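Given below, in the form of structure tokens, are the structures.
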Structure 1
Amino acid sequence: MSDVILRVADEADAPAMLALYAPYVIETTVSSEYEPPSLEEFLRRMRAYGEKLPWLVCTQGDEVIGYGYASPHRARAAYQWSVETSIYVAREHHRRGVAGAIYAALFELLAMQGYYNIYVGITSPNETSIKFHTAMGFVISGAYQDSMYKFGKWRDVLWMAKTLRAHEDEPQPTVPFPSVKDGPVAERVLRQAAQRIRIG
């Protein structure tokens, strides 16, 4: 059986990541999109977010079995130390530690870059996702009631948050991910996080 590898995503991974993401758009309320983005739009997002933040992909052999990334929480300057995260795992690989491994790596990498807070929006109801994020150290921080309309119904979005470091009075500027992604620390983080995955 092929080894499972967790690494930094590149543009060659985009078609496989988009194919993994599309069913979440078409069949679930996990994504707030109505239609899957085009490959061009998906690549645009990778390039835009990837200028500062990590995109990670988990592969087994030639197959992409999961991916995750961070994106800005809000655009204005005072929010620059906070991010949102998104993780998608192929259904046949659920409950094997893939999402937990991606999160474990993101936590360390984002902290290393100087970020303080991670937020994730969860369309309600989704007890499985709430329990998973709680186990990963997130706490419920609030909800947007009836803020999302999909599949003929208004839905609440629950927000959960995780603190990556103590909140100091004067945060330092964050470090762009491309500056650290090829270093030995990032390599160690990815290698150790991949050991959480149970494929067999």
Structure 2
Amino acid sequence: MTTPTPLGAAEARTRLHELTVIDVRTPGEYTSGHLPGALNIPLDHLRRVLPDLRHAADRGDILVVCASGARSANACELLAGNGIPARGLDGGTGAWAAAGHELEHPTHRSRSGWAMERQVRLTAGTLVLLGLLLGGLVHPAVRLLSAGVAAGLVISALTGACGLAALLAKLPHNRPRADALEHTLAALRDR
């Protein structure tokens, strides 16, 4: 099954009232600003909520959103592979905001308000500096840490998938609280 082409920000805005919007970013990214009415179900939780998403798709179209469109494309592939039609937002929330459309900000803040891309830059930069510093002080072979991070960044750029982001998404500050995910699923069922 092939996934449909993503919706542009302008088309998504005109159809927003009829779409079930699923934001697959981490809770911290979600709280930094999301499409109006979007429900936060992080990408790594989609498999466990497939029945709820299938019921939502039976009631109307699903729009999957992330920061840039890469994670939502992965989510749409996963959903399509499970017989659930969904479309992504071309360019993600970045394109939405760049088009001048409003973003909602929840009244409660998550434990982390940093976008995943910012977390990746901080972690990668720290690891590179650590590898270079310790390579000069401890043993030159430690510089391989810096080379490994650089290789990971190149692979990420070429494939659109980031292993470091996948690892960071598993940290406690990037995980949804169990009650928050249950609240989101209840809202999804009530639509």
Structure 3
Amino acid sequence: MKTDIALLLFEDTEVLDFAGPFEVFSVTDELHQHQFYNIYTVGLESIPVKAKNGLQVVPDYCLSNCPAPEILIIPGGSGTRALLENANFLDWIRCTAASCKHVLSVCSGSLVLAKCGLLAGLGATTHHQVLAELEELAPDNDIFPQRRFVDNGKIITSAGISAGIDMSLYVVGLLHGPDAARKTAQYMEYPLNTRANNAIS
């Protein structure tokens, strides 16, 4: 049975934050005869989203009609700051995350998790320019600024931008074994960086 993966989109999303994980999981799925994943994008509303530097993306779903995912990916970007003040969005994240097997954040997407209380007492990382904001929102967290990603089991956070690719390859390895991750990275011509010392669980 395929794993449903929801990839969140919002105004001023960092492009590689969502495109990187999308590429990893979609390539893995393609290399395994499309048997692994059902990947879809989710916007706050049913309208095109303008990502950073003007790239427009049309989400497959909006918050009100999104199928319940098993994996939720929250990218970062300057648009996360507005989301921290959006009570309906934060409630959706809390409700959706409760039934997920994994919740992943890239870059400042970790701020959303912190604001929702989903990082309480956990280890985390984020983009190097966002570390102070994360520490303010989650003062009881162990912050690992040098790690590409931090695995708490259900909640996995990654550092900035390209680190989301490393995290996604790591999750592919968790779900389907190291050969699947290696095969995907090789196809992408991307150096595999899923060392166990990135994880704390």
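Values in this text are rule-based calculations from the coordinates and carry no lab data. Remember, it's a predicted structure, so these values are computed and weren't measured experimentally. Cβ atoms are built from the backbone, for glycine too; each structure is taken alone.
Out of 1, 2, 3, choose the structure whose coordinates give mean count of other Cβ atoms within 10 Å over residues 13-20 equal to 18.1 when calculated.
Details: 1: 18.1; 2: 14.1; 3: 24.5.
Checking each candidate, the match is 1.
Name the one structure among 1, 2, 3 that semi-axes √(5λ) of the Cα gyration tensor in Å, for residues 93-132 alone of 29, 15, 4 was derived from. Don't skip to the answer; put the middle values down first.
On the way: 1: 22, 15, 5; 2: 29, 15, 4; 3: 19, 10, 9.
Considering all the candidates, the number was obtained from 2.
Where does the value 49, 48, 34 come from, among 1, 2, 3, when Cα extents along the principal axes in Å is the thing being computed?
On the way: 1: 49, 48, 34; 2: 61, 36, 34; 3: 41, 37, 33.
Computing Cα extents along the principal axes in Å on every structure in 1, 2, 3 gives 49, 48, 34 only for 1.
Rank structures 1, 2, 3 by distance in nm of label points 7 Å out along Cα→Cβ at positions 45 and 173 and report only the one at the top, that is, the highest. Write out the running numbers ahead of the final one.
On the way: 1: 2.9; 2: 1.9; 3: 4.2.
If we compare distance in nm of label points 7 Å out along Cα→Cβ at positions 45 and 173 over 1, 2, 3, the biggest value is for 3.
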